[in-house]
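Coordinate-derived values only; no laboratory data. Just so we're clear, the structure is a prediction, and the values are computed from it rather than from any experiment.
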Structure P
């Protein structure tokens with residue numbers, strides 16, 4: 001019966017989004033109440049679960065999303081995104097322009113939402129096409145492949161960040177591990193496949209937007225532009241490397257059981273046990289504690305925003321008031337994404353409080369499918385039906401959580417497997433499909449041959465790489 005309830009809930013969600021065109025946030029809330037009622041929960045109890053799920057989820061991801069949006073806006077308005085693009089082409093040359101665009105997509109796409117980074121970089125694609133006389137789609141696919149991978153695989157993007165908390169994965173490790181499947185996924189889906197689309201013709205759709213043209217002297221330097229873009233990565237990787245070398249510290253409850261007050265005490269105990277003197281052990285424990293602090297996704301992104309405000313904002317003649325106004329607009333632009341993630345948190349909490357998750361945990365022992373492959377398949381089916389990679393990810397996570405706990409599968413790899421599934425089968429119900437089609441002047445058939453094929457290739461290469469990684473992790 002509980003599995004039937006989950007199936008009915010997902011069906012309701014699909015119908016509300018696909019047939020009735022209801023916003024994903026509202027659809028998720030309606031689904032929460034439907035699943036709760038079908039599970040014999042009291043209406044007040046359902047409401048409490050919804051509020052608790054929203055509160056818990058927002059407490060974990062709200063600052064990450066807000067700081068990510070602010071950083072992306074500063075990179076856009078300062079010309080840093082343009083600077084990275086132009087300088088990468090200059091450094092790598094026209095011969096390697098696809099690889100330069102792929103790297104640009106990664107650097108710009110990591111801190112920026114997909115739609116925002118796409119719109120910022122599309123004018124540059126046409127600029128390069130005009131200068132080099134190379135086909136537009138041949139240039140666009142490497143860039144868009146990197147944007148898609150960062151959007152679906154890597155924190156601090158909303159979906160992988162949210163799923164990391166649901167699966168109780170280490171966000172820093174997700175970022176570190178996610179860089180591994182990203183490389184073959186982008187090279188195969190974004191570069192190798194373009195050999196089949198090099199002869200496609202498309203025209204610049206000048207009526208869709210007004211490109212902002214920066215004079216070369218207006219652009220910030222490549223070094224500071226890249227630094228601001230990758231600061232979150234560098235800081236978050238500090239924590240990942242620390243955990244890999246010294247092991248992750250136990251949760252606060254476990255520390256209390258061990259009679260240790262905090263993480264500094266844990267590292268002090270660790271180094272004292274390795275024979276370090278008291279003074280040396282104390283200094284090392286404080287260093288590692290600082291690394292863990294700055295590697296937290298909230299602090300890493302906050303630090304990047306501060307660096308960007310000082311270097312790309314104030315230092316380049318903008319006033320603090322101007323920077324703050326544009327930052328406020330950027331947060332407003334991601335407000336709906338925030339609400340959708342909140343709805344996903346509510347759905348997860350209702351499944352938990354209605355005992356559906358406990359039931360799935362109980363029967364998961366009889367499942368013989370690899371949990372990584374199962375997460376990939378569920379997410380890919382939901383992506384096919386709903387169109388939104390974010391909604392597919394949010395819906396898959398609470399279903400797979402008890403299976404992770406039952407099987408002991410790496411939660412970090414589960415995040416990547418879910419992300420790989422969520423990028424599959426982009427078609428008519430995906431806004432990314434239509435953006436790619438319209439901006440590059442393609443027919444529906446050509447869009448399937450390029451965009452959909454690229455997205456699905458990324459997903460397949462991603463899950464195959466994750467499955468291979470599971471042999472070692």
Structure Q
């Protein structure tokens with residue numbers, strides 16, 4: 001909880017993203033809880049096609065308890081992500097066949113530096129719900145294949161439906177993981193029948209969302225969004241990158257992952273090993289965060305099984321006396337405690353990096369000024385110097401807080417542009433490195449994205465660009481602070 005709540009507490013505002021979600025939560029207030037056809041975000045007629053559970057949940061909490069939507073985007077993601085630790089523990093207990101090993105796996109899940117970052121940000125409202133419901137869904141589906149009771153069937157249907165209604169990628173990965181579970185642990189007529197029942201019941205319960213979108217927009221928004229799944233790249237290169245990622249200075253996690261994969265193959269833990277690969281075949285974009293679940297369980301086996309076996313081999317303890325359980329070994333308990341403390345320190349230090357991914361007070365004041373002092377239909381060109389538009393909080397929150405059109409915002413376009421999405425992505429990255437006003441004008445003419453105002457976050461852009469806008473004669477400074485400058489375009 002400390003690791004997950006500390007960055008947001010220090011930032012004073014939702015971390016990184018969430019601007020589009022703020023608009024979508026507010027849209028539900030205007031529609032009186034009926035599913036809107038379009039979202040007001042950025043005035044682009046973006047279909048309200050995103051799975052809406054998180055938006056309805058936040059809207060309901062806001063109305064019942066009078067919390068602001070921004071407050072909920074700040075605190076709901078870390079709350080839900082903290083609850084997912086318990087869900088992960090439940091699932092790990094089943095898959096590892098041991099509660100104690102599940103505890104060790106949960107240490108890795110809870111405290112791997114950076115692993116929770118995308119789930120505690122403002123946009124983590126949907127990601128955290130998707131992760132939570134995915135873990136719970138797999139728990140009950142596993143029990144359904146093993147036990148086959150009515151309770152297991154009902155809860156599998158409920159949580160699989162909630163996963164589909166929470167996050168698009170989580171729904172895809174849950175379906176693929178359930179198929180893998182069936183192939184390893186099912187493969188019977190009874191489990192096949194239960195799987196079909198869960199599938200059709202899930203489609204029925206989620207129909208008010210997807211059927212509503214299709215009735216208004218057809219399949220176009222969903223087909224468009226598929227183009228952002230990072231398909232076409234090297235699957236094995238992405239997998240190797242995730243496998244050999246070193247999130248800590250001391251490579252504890254890297255060594256544990258490699259040993260865990262080896263032990264998983266040796267001990268016939270085929271589901272866990274295959275589960276680390278399947279996400280990269282199904283939906284590469286979010287695959288590393290899904291593969292993280294089985295990696296944590298395999299890392300737990302590395303510490304609880306591989307390390308004791310290694311020590312026993314050299315001490316010949318296996319021939320002299322009965323093997324001790326891993327939790328009865330004082331040296332191993334001490335090692336686990338030190339690992340826990342080390343990971344907590346590393347995760348806390350990573351949290352300091354997240355603090356700077358939020359809007360500053362000066363940023364919010366500038367956006368408030370724009371909302372109050374500029375024409376409602378004006379088009380803006382926010383320039384921050386960040387060449388990756390998906391991790392630029394200024395350009396994402398801009399349309400939500402100003403209620404104006406931003407021409408450099410990528411969020412929402414995944415539902416509109418289809419195969420042209422990454423072309424626009426490249427265009428938005430290009431404009432952020434312009435160093436003079438002529439470059440901005442040429443970019444606007446080439447892309448057809450016009451503007452009446454330029455908003456400059458001065459800390460990220462070159463001094464040459466600022467001086468060019470001030471002295472070029474084609475622009476007038478209408479707002480100026482140390483942090484943010486706003487220029488209006490002078491027209492004949």
Structure R
């Protein structure tokens with residue numbers, strides 16, 4: 001079967017990038033011929049790209065005139081990056097025209113696809129609709145949260161144009177489905193919406209004995225030690241290698257992987273960390289990710305290490321200004337601010353005692369995350385903003401590493417599925433992203449770290465088995481093909497629908 005995928009971004013780094021890379025590989029493993037349109041100019045360096053015919057992935061990079069529209073502002077080497085609301089009507093029109101022409105050209109060269117997928121509610125579905133294709137849409141969530149819902153007058157018409165043309169819309173969770181239906185306001189959408197979460201490569205993301213897991217972390221550090229800084233994602237190879245080695249030398253080890261944005265709640269994990277180290281003095285935390293809030297995260301870590309609570313409050317007061325290029329102020333980190341009004345007794349001393357126990361690596365490639373995760377004893381996903389799916393939490397569970405996730409949106413649905421197989425520890429999987437969250441994170445991480453080895457092994461095996469049962473990439477790929485053809489009867493409905 002010939003399959004066309006439109007994804008207007010890169011093939012590594014963030015959630016939707018990884019989704020499309022993994023989906024394309026799964027489709028190729030199933031014997032399909034995949035044509036993937038994206039903006040990853042170095043895609044030919046990926047080992048799974050190339051060949052022709054059944055079982056191959058061909059990447060096409062449209063010329064979009066140098067302007068890359070995004071949902072969340074960030075740097076991408078070689079592009080002028082603008083958020084969708086920042087685009088003029090002329091720039092948006094050119095972006096659409098460039099991509100429609102590119103899709104039509106690929107179809108002319110390779111033949112009409114048997115199945116097609118458009119990523120994000122805008123603008124992938126509009127592009128495939130205007131190119132005259134039958135397709136399914138994968139709604140990732142950032143498109144809704146950052147662009148369509150905040151700017152409905154301008155972007156809901158595009159969302160409706162694309163949604164009306166789609167054979168089906170795939171969402172990762174009930175939360176995203178409800179957001180989609182409310183924002184777009186089309187009464188026909190629920191009938192064409194199906195559950196289509198991301199997948200987990202359970203062969204790559206798997207548990208490993210501790211000596212092997214630590215060996216992988218140290219080997220990764222050795223490989224990236226000589227890298228030059230990456231202008232797009234801000235990874236300094238030697239610094240990242242040092243962070244990995246520092247983390248590997250600790251015991252026990254806790255991990256965060258995600259974009260360094262205020263919305264990801266990493267400030268709450270950093271604030272919780274002294275309460276973890278107080279109970280487990282040898283513990284180490286690795287923060288892996290990139291983003292506009294990295295400077296703020298590092299400032300918070302440094303201030304806590306000095307037990308300089310005034311400096312901590314200055315970090316908090318600056319709030320979202322850490323993410324603004326012009327330094328303009330924004331809402332403060334309200335949950336952390338509430339925590340600082342009445343911190344636990346002895347908190348400053350615990351923070352000072354924990355100095356040096358947090359390392360920030362910068363971005364890790366998705367395959368590198370698979371090498372690092374098995375060495376962790378717990379994983380934290382503290383996002384305060386709605387997430388379409390708890391992808392990295394599911395990957396952690398696949399490695400037998402218990403995840404601690406915020407109790408809302410798609411993360412809560414992942415936690416609920418995992419809780420079914422570890423009922424005695426279900427309360428350790430989730431916390432409320434509300435005042436008291438820092439203490440709650442610490443209590444749950446400490447709970448996982450306190451497990452004895454036999455129970456820890458039993459829990460890890462149960463979590464990994466649950467992931468294999470529910471989320472594999474081959475299963476995801478088969479669902480995408482059925483959705484593209486409008487064969488919805490066999491696809492899971494949205495929970496509660």
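Among the shown structures P, Q, R, from which was the value 37, 25, 22 of semi-axes √(5λ) of the Cα gyration tensor in Å calculated? It must be structure R, since only it matches.
When helix-only ellipticity at 222 nm (-39500 (n - 2.57) for each DSSP H run of 4 or more, over all residues; to 500) is computed across structures P, Q, R, the figure -24000 traces back to P.
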